Structure I
Amino acid sequence: MAKSVQDILNLIEENHIQMIDFKMVDINGQFRHVTIPANHFSEDTVKDGIGFDASNYGYAVVEKSDMVFIPDLDTAMMDPFCDVPTLSMTGNAMIIDNPENRPLAQYPRNIVLAAEQYMKDSGIADTMLILPEFEFHLFDNVGWEVQANHIGMHLDVDQSYWNSDVEGRGVVVAKQKNYHIAKPFDPTYECRSEMCLLMEEAGIPIKYHHPEVGASGQFEIEPQLGQMSKMADASMMIKYIIRNTALKYGKTATLMPKPVYGEAGNGMHVHMLLMKDGQPVFSDDNGYSHLSETAHYFMGGLLKHIASLCAITNPSTNSFKRLVPGFEAPVTVGYATSNRSAVIRIPAYAKTPNLRRFELRNPDATCNPYFCYAALLMAGLDGVKNKIDPHANGWGPYDVNLYNLPEEEKAKLKGLPTSLDAALDALEADNDYLTAGGVFPKELIANFIKTKREECRQIAAIPHPVEFEKYYNL
């Protein structure tokens, strides 16, 4: 990784770089970019930055909206999707001040760095390691239209069960039977392998890739554990690589939580653990599932704040079409070992002390990863500071299949929010744990809620095709 301007100049010369692409992040967690000719890159580029209008990125800032983007040279990498040799890097947004610039508090990358500093200042840990699992679909074609006289969408996957009478070679997958299926039923193997190789070249170690349950082109790529702030950068790059590689192979990729009715949706389960001075904070041979008291308090914080967290970890109306019973998606506020029906699952296979951890199963990749990971850390630290015991609060452990409980027992369980509106209500009422230490600015939370409520209002006002099926002839 490059660490100086001279390192970047050497890369430019050695690789015949012609352009340098600076990738910024908007409030929704989507890349925006500005590109300069490589021969214009200098010490001044890093010192003075690249000017941009923060209001166009969705940030409602009290200060003037003109900001500067300061590239992080450690993130420099060759962009494999540009025909013109291009060096890509991300960085931080700063407020223009004299004599020095200062971080824009609302900028996602600055928030995740602030959360890490808050953790260090707490003395609880100095490193948070996370592992997000990226589930996604690869479609052969997709389209949608929202007009006054035509509202609908269509998608297709050659290997899907609905093409059994037209595919012609018998190479189709039965509904919900795609998990780990091998060739010839896995036609996108080379595409996903190239994705993983490109991620490795970008400095993102990959654990594996494989077909997921959904027969209509659902897959998963899982990186290895990484430091939280670096994994936030990596998450953006993983999504970038998935989408662009898919296009190269004539496919279209989506990480949308529920693109296919009646099949498993796409989650982004987040594994997490804390370290301090190189030692695991979450490991205890005598604790439940070999987890320490601190780990249990951390889980308690997540479970206490889970409803408000959902507004950040599941920030789309489509997110809550995935969080329903029957598709291995969590619906119950609780924790357990090797149990996919609880929102927190402790993997039994993580046996060594440095790997003992748990995963939060409700997040999905429509989230802004910087906001998501920072919020998870802040909720967990709140649990540790306030000694929130998940067992004492009745959140488990649930070592039974919660989907199969009798209805009277299910009625006693606390569930996740069932809509984005409900999650936003929870975030509005419960956000002090996020604003602790000034990590999440109150203005950002208010603006985020306002933006997402407007999305909910717009979508609620549009007639749905199922409404015609249900109500047209009443």
Structure II
Amino acid sequence: MYKILILDEDQSWRKFFSKKFGKLWDISFWPNGEDIFKNLGSKYYDAVFLDLDIHSHKPFDLLNYIHTTLPHTPVVVTSMEERADLIVNAIKQGATNFIPKPFTAERIDLVLNKALENDSLKKEIDYLRGKEEFIYDFDRLIAFSPSMKSVINVLKKYSKTDSTILITGETGTGKSFLSGTIHFNSPRKKRPFVQINCCNIPENLLESELFGHEKGSFTGAEKQRIGRFEQAQGGTIFLDEIGDLSIPLQVRLLRVLEEKAFERVGGNQTIHVDVRIIAATNQNLEKLVMESKFREDLYYRINVLSVSLPPLRERIKCIEPMLYILLHKHCRTLRKKIKAIAPEVVNLFKSYSWPGNIRQLSNTLERAIIIEESQTIQLESVTMIPAAMPAASCLTTAPQESNISSFRNAADMEEEQKVLEVLKENLWIQKDAAKQLGISPRMLNYKIKKYGLKHPRWRKHK
């Protein structure tokens, strides 16, 4: 039941609200002898109706006080007069809507539901924004290795400025996430944060995606489109894989950096924007400049502040805490109740070179969570699938692969012996053996087949 406060001196309208909504709402009326300026802040209301024809107080003083005291409560104003200046002033003072008298119960019900719906949406947005700020907290980032600690300290300083930032590093090192951390810890955190990957969109569409287009500017442009730069007005735009931009688009981006202005595709109106640019790449831009594949002047414009993210193989101390954060994240998504990761799995992950970095680590763990049926990630559930295109710097770590193979072989031999012992103890009754091992009969059957375990009485029918 909605709790509604109605500020109206007209007894006929009080009776109207009581008759039409008395059984649906918990209604309080004012004036009722108490001082609203003393008691309003100690009470809660879902919505307020304020009549601007009230005589005992100045209505706009009341409106301002209500909006200040109950900032998240929608206020609907009513009046016998329907003047444009009155409506505009009411909205400016914080009113949610304006209803001229006389009105119907249907009109009141419609306006109230709309006001409550908007209020609910606003609270959800505020919650999500607060949640984002909590997630994008520098102090909550996993930075146990000296190299990553140094990066975080640098980014903390960068976030307080408005300068352009270039983040470099191998694929999957967290460039996109850290760009969000910079934004949500900057003076622009209440404004939009817009991301775009420059290599995922065909070149002929990327210009329109970045700068927008006018209706009819090309085949298929059936209506005007607002580009990412306009969407990011007042906030931050993150240009991922900027090294893949074509030379013509580099020219257009250079103008945005220098003049904070551009025109939509097919348009002649100059649009001015106030945005902060964070760019990222896994390529060597200096090499691209020497090869005339990246403009030198653009390189210097985006490289005002720069930071290089170390690959995961240089952040060994970060791997275990990162694994548990990813474990909880994936388990929530997959609705699994896995609580731990076996020590041998953690050691395996620490010894691997991770050419795909954090993204590959996350995918590998997710795959293991899907396969695992116990409450602990075991070694047999882990499958190492190499990244599609390992970075060149990873090639020198090849000898580690043989170490991993040997490690897994030793672990497999130890597990095979354990499974065999438990089967013998339980007279080869798989259900009892599985219970003792803490796994499902299905998983035990998988291990029996994996290691080729056979009881002397098991015979194939000829």
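Here are the numbers for this structure:
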quantity	calculated
Value -14500, calculated as helix-only ellipticity at 222 nm (-39500 (n - 2.57) for each DSSP H run of 4 or more, over all residues; to 500), assigned to which of I, II	II
Top of I, II by distance in nm of label points 7 Å out along Cα→Cβ at positions 18 and 442, largest first	II
Relative contact order in percent (Cα under 8 Å, 6 or more apart) derived as 15 - corresponding label from I, II	I
Of the structures I, II, the one that 17.7 was derived from, the read-out being Kirkwood radius over Cα pairs in Å, for residues 114-273 alone	II
Structure with the greatest value (metric FRET efficiency 1/(1 + (r/R0)^6) of positions 138 and 210 (r between Cβ atoms, R0 = 25 Å, to 0.05), set I, II)	I
Answer label among I, II for the case where distance in nm of label points 7 Å out along Cα→Cβ at positions 26 and 218, calculated from the coordinates, equals 2.9	I
When volume of the Cα convex hull per residue in Å³, for residues 74-185 alone is computed for each of I, II, the largest belongs to	I
When Cα Rg over 2.2 N^0.38 Å is computed for each of I, II, the largest belongs to	II
FRET efficiency 1/(1 + (r/R0)^6) of positions 106 and 242 (r between Cβ atoms, R0 = 41 Å, to 0.05) - structure with the largest value, from I, II	I
Origin of the value 3.8, where distance in nm of label points 7 Å out along Cα→Cβ at positions 82 and 314 was derived from one of I, II	I
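The numbers here are math on the coordinates, done by the rules we state, and not lab data. Everything numeric in this text was worked out from a predicted model, so none of it was measured. Cβ atoms are built from the backbone, for glycine too; each structure is taken alone.
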